[in-house]
Structure 1
């Protein structure tokens with residue numbers, strides 16, 4: 001097996017080398033890319049802060065596959081297993097409701113001490129941490145409004161929660177020696193057409209200004225804001241629209257988050273990346289797979305994923321981009337979902353890096369669109385899979401579908417018994 005992988009890689013390297021592509025350099029570059037795995041795939045967005053709560057804010061998880069994590073230790077073990085099967089060194093994206101504490105505390109009073117176990121684990125494993133305020137599934141969000149709420153007292157609660165989240169993120173960055181990206185998304189909006197679209201946006205702008213009032217060194221915390229076209233319960237109007245956050249982020253020097261499921265079903269984000277990064281310093285990507293709506297399916301290597309990867313590589317935008325995943329599929333093995341989505345994202349980036357980008361740009365400038373089309377199409381069948389297999393092998397992770405056998409073993413020995421144990425939480 002090892003000789004086959006090596007031989008296939010050597011032959012692929014020769015083919016790519018004919019076009020001036022440094023395959024070893026590509027793999028070294030790929031190894032530096034960190035994908036942020038979203039913790040909420042592991043437990044169907046339940047969290048640990050208030051286990052009696054119901055999902056709200058337009059968020060829904062379908063499926064009841066057994067074995068979802070019911071404790072912080074279980075979730076960390078599942079993430080460890082996923083990381084064993086994914087080449088590279090990556091990050092974990094936490095929501096505020098995943099605080100690991102026995103203390104009874106509400107969202108507005110969260111502090112770094114409530115996440116010390118997460119930091120100790122990440123430090124020991126060499127992972128980075130990202131963070132998100134949880135502005136949903138709470139009694140103060142039951143009417144669908146948080147930072148833009150007309151009640152000043154409710155707005156204050158959410159402002160305080162978001163401010164606390166930034167301090168937690170700063171703590172992550174200081175302790176782990178790498179920036180924590182803190183992404184702010186709110187569900188605020190109306191199911192039917194509102195009379196006044198402006199006032200909620202004025203309130204949101206003022207709330208955000210208060211949230212971000214205290215400067216935090218970006219070597220510790222990077223603030224991002226995330227838009228959405230519509231949601232369940234906010235089909236007709238979303239306060240934090242794409243246009244609102246574009247204007248806010250540019251005028252306040254913040255990072256914007258493009259979620260691949262948060263736009264019109266026929267709209268893609270790949271064509272937006274270079275436009276934003278002409279004006280914004282950084283970009284946060286939430287890679288998901290919408291099916292007719294923001295349904296957060298596990299990422300597959302579809303055309304849009306490949307186009308996102310190509311845009312990042314061809315425009316030399318990777319150094320300005322933070323990549324995270326955002327899907328929650330409760331219908332399949334929770335660990336397998338992470339592995340499939342992350343490996344596909346990395347494979348798409350590898351495919352993009354293994355294109356003769358400089359040559360393609362040259363012939364495009366020359367107006368030779370025939371050669372441009374021909375080369376782009378021919379490279380779709382070049383042996384990137386042999387390079388991927390070699391990368392996995394050299395990284396000490398399973399090659400091709402070999403990882404699935406380990407997930408199935410873990411499922412039998414660890415995940416399924418959780419559903420049978422007394423007092424366990426079943427997905």
Structure 2
């Protein structure tokens with residue numbers, strides 16, 4: 001894979017370690033209750049009849065999806081003579097660190113693309129404004145989206161994000177490697193028994209079939225998925241305590257670590273080596289993000305397939321995140337700019353089929369159910385995961401806490417600690433971080 005793509009999606013899933021980047025409270029940003037002002041700005045995105053406005057839009061789409069995104073913005077600009085959108089693209093890790101101070105100084109964007117797990121942090125710090133009027137005016141509701149995606153845009157029962165897409169983990173398999181091991185390349189395993197049987201056959205043929213990465217990308221996300229498949233959670237219902245050392249979590253982690261001990265995976269797998277091994281025929285299975293589909297489609301020499309994650313535990317679950325559109329609070333709110341921003345958000349949400357071609361599952365149900373989306377076979381094959389996707393909860397400052405979760409898994413996968421000890425130690429640290437967050441964010 002090209003280097004910028006690797007670095008781009010390394011932050012695609014969770015704003016790793018960036019919770020503190022948004023700790024700047026934007027006092028004076030918007031000069032009081034911006035929700036009062038934005039509520040009077042236009043008609044929630046149905047149309048725009050004011051004077052011409054120039055809007056800045058920030059995003060982190062530095063890979064191939066960025067090209068598709070910019071084309072969509074160009075199309076919007078051509079169709080809307082009174083609204084001009086200028087796009088600024090940064091690496092996600094730079095983007096989230098830069099946004100709070102830029103907004104506070106008046107140099108920030110009008111519109112910001114934001115991952116679902118970042119919404120609560122930026123809402124709690126007053127960086128983004130409420131969008132309930134957009135949802136109401138456009139008659140958007142939970143029925144238009146998957147419930148998990150729709151609810152992920154809420155913080156304290158107020159909407160701060162309009163969901164654009166969902167990007168889950170998918171199950172990638174190398175058909176040629178499977179065939180050499182005597183497996184049916186058109187029937188990838190779908191459950192634990194089939195998965196373990198396939199790994200046994202692959203091992204007999206001299207192939208370590210499933211490389212367990214100790215890093216967030218992608219071993220940590222694999223464990224995240226399995227923890228939920230076993231019926232566990234990262235936190236309790238109120239996100240007051242970490243729970244990723246439960247019996248279910250330990251069992252899920254042990255299953256992964258045992259694959260290394262049993263020789264189905266090398267020890268100490270390097271960053272991205274699991275995915276590169278799939279492409280080069282050194283392993284057969286890889287759990288990775290939907291964003292890898294377009295990369296594999298460029299690899300004509302690789303015989304591959306993609307399917308929803310196998311159900312290893314007692315229920316289906318898959319790590320996922322979602323891009324949301326937000327409107328950034330300004331030092332001096334301009335109702336016309338706010339109205340124009342809402343029109344753009346509505347327009348791109350309606351054009352999310354084109355966005356899907358960049359490697360995303362559209363958030364809107366009508367688009368997912370369209371024949372045009374189903375004509376994208378690889379991407380649409382992962383759409384069913386939307387119904388059981390394991391999204392991060394809506395709580396501010398979770399970036400660093402979830403990093404602690406991934407660090408705990410790293411220690412277990414590298415054999416530095418037993419799964420139980422690694423998770424117990426991680427939970428102890430995570431609980432201290434959660435307590436600090438309650439003090440920092442007042443919730």
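Key figures
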{"item": "Ranking 1, 2 by mean count of other Cβ atoms within 10 Å over residues 146-153, the structure that comes out highest", "result": "2"}
{"item": "When relative contact order in percent (Cα under 8 Å, 6 or more apart) is computed for each of 1, 2, the largest belongs to", "result": "2"}
{"item": "Source structure (of 1, 2) for FRET efficiency 1/(1 + (r/R0)^6) of positions 194 and 418 (r between Cβ atoms, R0 = 25 Å, to 0.05), computed value 0.05", "result": "1"}
{"item": "Parent structure of the calculated result 16.1, 53, given that Rg and Dmax of the Cα atoms in Å, for residues 90-265 alone is the read-out and 1, 2 the choices", "result": "1"}
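The numbers here are math on the coordinates, done by the rules we state, and not lab data. Treat the numbers as computed from the prediction; the structure is a model and nothing was measured. Cβ atoms are built from the backbone, for glycine too; each structure is taken alone.
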